[in-house]
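Each value in this text was obtained by applying a stated rule to the coordinates, not by laboratory testing. Just so it is clear, the structure is predicted and the values come from calculations on it, not from any experiment. Cβ atoms are built from the backbone, for glycine too; each structure is taken alone.
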Structure I
Amino acid sequence: MRKNTLSVHSENILPIIKKWLYSSRDIFLRELVSNSCDAIKKLSVLRECGDASDDGDAHAIHVKIDKENKTVTISDNGIGMTEEEVEKYIAQIAFSGAEEFLEKYKKEGESDPIIGHFGLGFYSSYMVASKVEIDTLSYKTDATPVLWSCDGSSSYEIGAGIRKTRGTDIVLHLDEENLEFLEEAKLRELLERYCGFMPVPIHLNDTPLNNDEPLWTKTPSSCTEQEYLAFYRKLYPMEEDPIFWIHLNVDYPFNLQGILYFPKTTQRFDAKKSAIKLFCNRVFVSDDCAEILPDYLMILRGAIDSPDIPLNVSRSYLQVDKKVKQLGTHISKKVADKLNSLFKTDREAYISNFAEFEPLLKFGLLQDEKFLERVKDILIWKNNKDEWTTAQEYLDRAKEKKIYYCSEQCSQKIQKAYLDRDIELIFASQAINSPVMSTLEAPLKATFQRIDSVLDDALLDETREKTVLDSDGKSVSGRIADFFRKELPSELKVEAKSLSTDSVAGALFLDEQTRRMRDFFVLTQKKMEPNLFSSGTTFVVNTNNKLVLESFRLSDKQPELASRLASQVYDLARLSQRELDPTEYEQVLTRQQELLEELTEKLPS
């Protein structure tokens, strides 16, 4: 054998590859098997062109373990290489033979491109091996076998090989730190993870492994529901069956195949990490597609395969560019189309699963204007009749361009006042509803108004308004307001009004925009300054309520008791509307108990 040196453009390239190029040692097996698959694919292309004879042999890749000699061998019966090609594609690091080959044999309609290439992929073997040998025999007539050997330094040996049949053997002499790869179970796990869908049969110690054709390569019309569910269980064996799925098959302006599933969410999902498996020409690359999908689609499961996805040189992660963004946009559109179809064709199923869809819809329309336009008409809300309605359906029934809503914080008595006026209410308790409503108002040309954000006409009874003035020019309502204003916190706005229901002693009203700002702080977990939103709060006392009137009546005769009753009216409003700070609960309960004790002492014995 003769010696030579690797043709590189920088010194010590192999230590750099070994230490920094690949994020995981496991990748060496993916790269070498991909190259073997590539070699077999090349041979098939040559046969189709009539440039190589067809001897009828079955294509296959064999991975064999030799524990005694501490070697792992990857063999294929593909195109093989001549000595000149070994020098060109192996000794010249980072030279891509696949690109040159494809350029020569490119043809219209090619749907199964070359997967890998000799070059940096081959040199991933030095992450686990102290020495690598290549024994190869070209398909060319009168070719002789070639043996190439390199111990990871900048020099190598090349000479006559011993292989008898067309193809290539790559023999890895594992170093002492990587003997775990001599375990069959370890290699089986890696082959099933990275190479389970490759188009060439793979054998480990003569046992066949991959016999599955990926479902995404079939046409949607040829796939059954059972096949889709079986494929999902193969990808995610511990999860419940999904709600629906989307079969992707795009060839312009980019190539994309895949199947995406909408799962039943049994746990919180990570909005920064996806569970979709990413393939490049059927070779597994990653189980995280965060760079492709917008945050609101991270809940999706499944697999996508695209040769157009720009990977870094080690195929370990994505390089974000225009095509990646186009992929995300296309997937978002397909999801919106599927949800719209389900809403229109099976509204009952859509409603029954809406709790699963709701986070995606609401976060999506906030992050993506195009997604907003596609889903704004299928966002639904539960109303006071326990029916689900869209905002537009609500407006079609309403007398004005206003949607009244309430949450669990809203007083039941205030809700009843609206319902008594035959005003429909929708329920929206989550903080995210505030920005959602703000976003929807423009396309709906309507406004959302929480029932305790403003003293609406629906809550007033002007026929009982106490408007008679005293000698000082003050009405009873004005004097009641002055009394409560004096007894309550100075920063609080206080009004006295004739409400339509006598059962409400007092109610807090926080204007809509201030409330939405407060919800923003809750949603983003930003710290709020104490009393930050107090200026937007108004406390309305009901001039038709007995407790209010009695408190006011006692203000002259028993001012101390009247003051405590006024505070009690305020505390009751905050309790009923869940506006009481948790740190104040103990104080409020103590005040209530002391007041009750004092009142009972005044009872006749």
Structure II
Amino acid sequence: MATPAAATRSSEALRLAQQAWKLLHIDSARAIALADQALAKALARQDAAGEGWARLARGFHLIYFARPRVAAPELRAAQQIFERLGDAAGRILAQTGVARGLWRAGRYDESLQLVLALRDEGLAVLRHEQRGLLLNTIAGCYSARNESEQAFAYMYQALRDAPPARGHGYDAVLHCNLAHELMQLGDYDEALKHVEAGLARFDHAKNPRLASVLWINRIIVLTEIGRAAEVLADIERVVALPTDASGRGALTPHFETMAIAAFSAGDAGLGRRLVERAREVEREPIVEEQLELALAEALLARAEGDLPRAASQLAAAHDRAAAGDLGVSLRVRCAVHLLQSEVLEAHGDAAAALAAVREWQRLSVERAQLASRAHYQAAALQTELLLLQHQLDEKDAQRRATERARAELEAANKALSQKMSEVQSLQEALRQQATRDELTGLFNRRHLNNTLPAMWALSQREHKPLAAVIIDLDHFKRVNDERGHDAGDRLLAAFGRVLVANLRKSDVACRYGGEEFCVLMPETDAAGARRKIAALLKRWRVESLVQGAVADAGTSFSAGVADSLRVVESWQALLKRADDELLTAKREGRNRVLVAA
């Protein structure tokens, strides 16, 4: 965890606050106890850094276990402290917490604007679960806007940045959110895998809030795939949790979601009790929760034989679902129209039931298109759904009986379920967007273009050098011509390994294109970078021969070095100056490292 000065790193309050932060997703009760201790010690000793991180840990705990308005003062206070201290990591995390509060309060556009403004600096400053938290917040905002392509890209990047070994349990949160996004698109099998992966990552008794959200996701998935009878145990677990920081917290407990599952499982008594509890819950203005409560109320009315009351509940929900508000998923909107068609059919209103069926079909097509934009292989699915809808429209004129309309709806639903199996290609499609070069394992040019501007800005702001090095393997074409492209690929992969083994963790190594590579060295001037790269050249002469280089082909490289102390115009100028020196090195005979004057 970053701190602004060596003098504060050893303070007892800061150590406790750091430990509290790391335990947020592993042991929530222990985390808040340590944060409270840290805050008391920091206030007594006027330890600003300790107070900032203690308030940050407390703020995030309150986000998980209380209302956004309760967490906001702690996070704002932490932000102000970090701004005074110049602690960029703390400030970014505090602002991210504020954005999460806006998101939980249904203010999705404001939240997205805030975290996007933090993104570039955050990617340069934050590490592991801290980066994952920022990226996951961005993903949540995009998810609320039904922009699943962006949401998935950020979620998977967050999962890479917060792996089990370094994520302090945050990977369980990411599995939970991935499951939620997948089930919005209808990929329930893959969603269930992520739910189970999340549940396996931590002791449920030590973070009951996260466990309850994962159980809710499992309840939704199993209900959607016709296995509602299996969710009753999960419902009992969630209902039994207390409404404080030792359980699920004060946030919405999703009684309405569990009620829908109970009715689907045929337990009307349990469904009624859950609806009654859902009515008593204090809520944020989240439209999707209101729609799910209307669904649960309609199911209760139908179970009690009161079809007019059920139809009335769904009519009000229909207007909100049709409005397409931010934060309302296509899954819930589809559920509203589908249940409305069933209730209207049972009530004898065939024309209105058919209209609800058509609206359900329209939203189903939209849902499939959303999946396609998220890199699902769903072109065939979309075509099939459109054909099914067209066929249904053609037959509607000939069909007056409600039973025929119902049969056609079931056929469309079956076709949709079959085609949704194609979405299992999501991970592979998203992996293609990764910032790694597949052959060498280094970052690619896209990552360089995204990272260098932030590193340049940081070096200028802190008046510290940033060195850029461009490397080109000498006579590499001969390796491909004389030994074949497989040998050339092995040589490139070996050079990537040598780069990684001989650079610092703070250095950024990228494959620039072909046999060219780029290395960024923060807090390093051109002379220091030249010494490092010259030593690398000596090592490569030996390693390249082992890897199949031919004579002088690929056994050496030429390199150009420039730094931000000498090139002050822009990061583009820094790269160009290093590239110019590389060209000079090649003209002067290769096998050398030149520094920009």
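With distance in nm of label points 7 Å out along Cα→Cβ at positions 33 and 449 computed per structure, which member of I, II shows the largest figure?
Largest one: structure I.
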**Asked** For which of the structures I, II does the calculation of distance in nm of label points 7 Å out along Cα→Cβ at positions 89 and 545 return 4.4?
**Response** II
**Request:** Could you tell me which structure in I, II was used to calculate helix-only ellipticity at 222 nm (-39500 (n - 2.57) for each DSSP H run of 4 or more, over all residues; to 500) as -11000?
**Result:** I
